[in-house]
1. Figure out for me which of the structures P, Q the number -0.87, -0.94, -1.01 belongs to, where log10 I(q)/I(0) by the Debye sum over Cα atoms at q = 0.14, 0.15, 0.16 Å⁻¹ was derived from the coordinates.
2. Work out which structure the value -30000 belongs to, where helix-only ellipticity at 222 nm (-39500 (n - 2.57) for each DSSP H run of 4 or more, over all residues; to 500) was derived from one of P, Q.
3. Comparing P, Q, where is mean count of other Cβ atoms within 10 Å over residues 99-106 highest?
4. Given a computed value of 35 for relative contact order in percent (Cα under 8 Å, 6 or more apart), which structure among P, Q does it belong to?
5. Comparing FRET efficiency 1/(1 + (r/R0)^6) of positions 91 and 179 (r between Cβ atoms, R0 = 35 Å, to 0.05) across structures P, Q, which is largest?
Structure P
Amino acid sequence: MDLTPILDFVGNAVYVLQAITAVQGIFLWILVLRRIQLKRFGSQAAADAFMGEVREHLAARRFDDVAQLCDSPNYWAKATPQLILIALAHRDRPMAKLRALLAERFSSEVIADLEYRVAWINTIIKTAPMLGLQGTVLGMISAFAKIASRQKSGINPADLASDISFALWTTAIGLLIAIPLVMAVSAIQVRLSKLQDSVQRQLGEFLEMLEAALSDGRRRG
């Protein structure tokens, strides 16, 4: 039974699978970058303006105004305002427990989702070269099968070289997919670290202001 047509079909199907993984990798990369951008403030000036408004409301102990600000359309997707809403809802807790709660929510609701998607990109980085190697192996098997089937009639070396070259392209394509995605993941990690640093800094500043406002309220009471 001549398996060459089957091997050729499966080998060519590898190109389709590589195209799918490449598209998926690019889509996930753009999606993660977009989500990080949504979670962060657009600039330091925007972050300072927001924290300034929060500081003003907290100084007057207007907690509802802070909640209304954080729940406005401009801040629905931002990590810091949404965590501030959680802090306000649990401000009766001891400060140490409130810090732990915010850290847990930030990790589970923001960072975990982003890291989950990054993990899929890393899976694609590993899969693309493996698909390329699979295509190359299948192509080589097909080439040697042609040699075996044409021993008596002979085979043109140029045709054999063409088959092998075609097979090796799958490995090259797999590397072309994986290498840019490796650099893309590095860029994501940098932005993710910046997001964590900025949110932690802003939450630390907010909690100091909240603690001062609550202490002032207890003194007045």
Structure Q
Amino acid sequence: MRILIVDDERPLSRHVIAALTEAGHDATAIHDGESALGEAANASFDLIVLDVGLPGIDGFEVLRRLRARKITTRVLMLTARGEVTDRVTGLQLGADDYLPKPFAMQELVARINALSRRYAEEPALALRVGDLELQLADQSVRRGDREIALSSRELTLLKVLMREPGRVFTRTELCERVWEREHEYDTKLVEVFIGRLRKKIGNPALIHTVRHIGYSIREP
């Protein structure tokens, strides 16, 4: 993968580039948010490793602007902040994964390799599970010939599930990805929204409960 490292710690950036090069990736480093926005818009990167604590424009604002410009490049956020709120903020803004600092270089490489496997295909124009289709361009949802109207939260929840059909998401993970929660997770809220999605999507059922674990979407 072609990877852009955005971190103002230059020695760390050099170590990350060396580790990723050894793992078979093509990595480049820059050190501020403004440059990150320009590089992401003008170059073809498969992944951006984005530090939160950048000078000037911080990593959260960089990510917000990238997503506002419809730049869908995968983003793994690095943060020295361990609070749940910061991790959730990154996920809500559109990050694909996060890793708190300090981190083991082996874990960073492993997470990047996992993202590479997860999104090995070209970015999809639509997500499909069985006869359910979610068009990413206009955020429309259809099942067969029937259009399905969803709230923004329902749409976000469905998108998380449909990006990885067959994967079981825990209720806590869905809380982090869809709702901003601090130290407590309202898993009952997840159950309510899963129920709404099931009702709107209809039968045969596509969203399945995995007892004591969470939820998964898959073909009937």
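1. P
2. Working: P: -30000; Q: -13000.
The read-out was computed on structure P.
3. P
4. P
5. Q
Readers should treat all values here as calculations from the given coordinates under stated rules, not as data from a laboratory. What you are looking at is a predicted structure, and each value in this text was computed from that prediction instead of being measured. Cβ atoms are built from the backbone, for glycine too; each structure is taken alone.
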